[in-house]
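Engineer: What follows is a group of structures, each given as structure tokens.
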Structure 1
Amino acid sequence: MAEFLTVRQALNLEGFDPLAIDISEFNELAQSMPRDANLDIPNADKLAAQYLRAADRCSEILSTLTLLEARTRGNKNTVRQRLFLAARDAGYKTVKEREAYSESHEDFINAENTYNEAYVAKKNFENRHDWFLKAHQYMKERLRGEYKHQRMSGFSETIGHDDKSFGEKSW
């Protein structure tokens with residue numbers, strides 16, 4: 001029986017660095033997209049499945065990145081408010097002075113950078129997710145076109161592999 005896994009465990013952010021996510025498999029898969037119109041049916045079918053799985057994996061990572069972005073945004077706002085109140089206690093009189101103090105403080109800049117990293121990582125995976133879904137759809141459309149062409153022409157790459165007729169239907 002599978003081990004019990006909660007959403008909290010799956011979305012554990014302890015020690016999580018969004019810029020350390022390994023994207024090499026995604027890049028290799030993206031490079032596997034044929035650069036010309038030569039696309040055989042078994043390869044298109046295989047790529048369609050791989051692109052769909054990559055989109056699924058991107059969506060899994062996106063859920064973690066969405067949580068991270070929300071937490072870092074909240075942390076950034078908390079740091080800004082804390083520093084704004086500290087500026088008041090330090091004697092800054094106007095709202096503009098307090099904002100300038102809080103937004104130029106090193107703690108706020110670090111929180112802002114952490115939020116920006118989370119935001120950029122999330123956007124990167126949103127774009128990858130969209131690309132893989134579009135690539136999957138493209139492969140499925142190419143498959144439909146190839147199957148239609150084979151039915152119309154009476155020739156098939158896939159028929160005959162078992163009976164050694166090598167793609168020829170009855171002539």
Structure 2
Amino acid sequence: MDYVSLLPPEIKQRRIEEQRQGKILKIAAIVLVALLVVYAFLLVSSFLTRNTLDSLRNEREDLEQQAAALQEYDDLYNEMQSAEDTLNRAMGNVPEWDRFLLDLGLAMNPETALTSLNIDYQIDDNEEDGNAENGNAGSGSFSMQGWSYSHGNVSDMLERAQKLEQLENLRLRSLHRQR
């Protein structure tokens with residue numbers, strides 16, 4: 001069966017227009033709702049970002065205040081470093097005599113006695129300017145005299161003294177046996 005419409009063409013045209021307008025209104029409503037959702041999302045996102053930015057600014061201000069409070073300690077540290085550098089330049093690079101004497105004493109045998117110790121030490125010219133490369137402030141020599149019950153004790157003492165980092169080129173000049 002065929003469908004036959006008895007409605008006049010104006011009414012048919014108006015219904016088609018109403019359906020078309022209804023579809024357009026539905027699409028416009030959906031687009032409007034979508035735009036409102038996007039706008040709400042952007043509004044909430046910008047609010048959260050603004051809160052984060054404000055908290056970061058506050059944290060930065062606190063850190064800058066703390067840094068300003070610590071600036072006097074930095075100035076004191078720099079002043080101390082400058083004074084220490086001046087002192088080191090003035091003194092030169094002097095050996096640690098107390099450590100050297102302690103190490104030398106530990107290298108001695110209980111059966112070996114030291115009766116005299118003479119040290120001749122001179123600071124190198126480049127060390128007076130504070131240009132020490134490896135911590136050796138200068139050069140020198142020392143001589144010691146003493147006694148022991150046996151040549152083996154003297155040999156043992158010389159072997160241990162040879163291992164001291166403050167000494168190099170250690171030599172025995174003479175060894176006398178007394179009766």
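Values in this text are rule-based calculations from the coordinates and carry no lab data. Keep in mind that what you see is a predicted model, and the values were worked out from it rather than measured. Cβ atoms are built from the backbone, for glycine too; each structure is taken alone.
Engineer: For mean projected area of the Cα convex hull in nm², which structure out of 1, 2 has the highest calculated value?
Structural biologist: Comparing 1, 2, the top value of mean projected area of the Cα convex hull in nm² belongs to 2.
Engineer: Comparing relative contact order in percent (Cα under 8 Å, 6 or more apart) across 1, 2, which is largest?
Structural biologist: Largest calculated value belongs to 1.
Engineer: I've got another one for you. Suppose helix-only ellipticity at 222 nm (-39500 (n - 2.57) for each DSSP H run of 4 or more, over all residues; to 500) works out to -22000; of 1, 2, which structure was it derived from?
Structural biologist: 2
Engineer: Once distance in nm of label points 7 Å out along Cα→Cβ at positions 60 and 116 is calculated for every structure in 1, 2, which label goes with the largest value?
Structural biologist: 2
Engineer: Suppose you compute FRET efficiency 1/(1 + (r/R0)^6) of positions 44 and 148 (r between Cβ atoms, R0 = 41 Å, to 0.05) for every structure in 1, 2: which one lands on 1.00? Before the final figure, lay out the partial values.
Structural biologist: Values: 1: 1.00; 2: 0.00.
Derived from the structure labelled 1.
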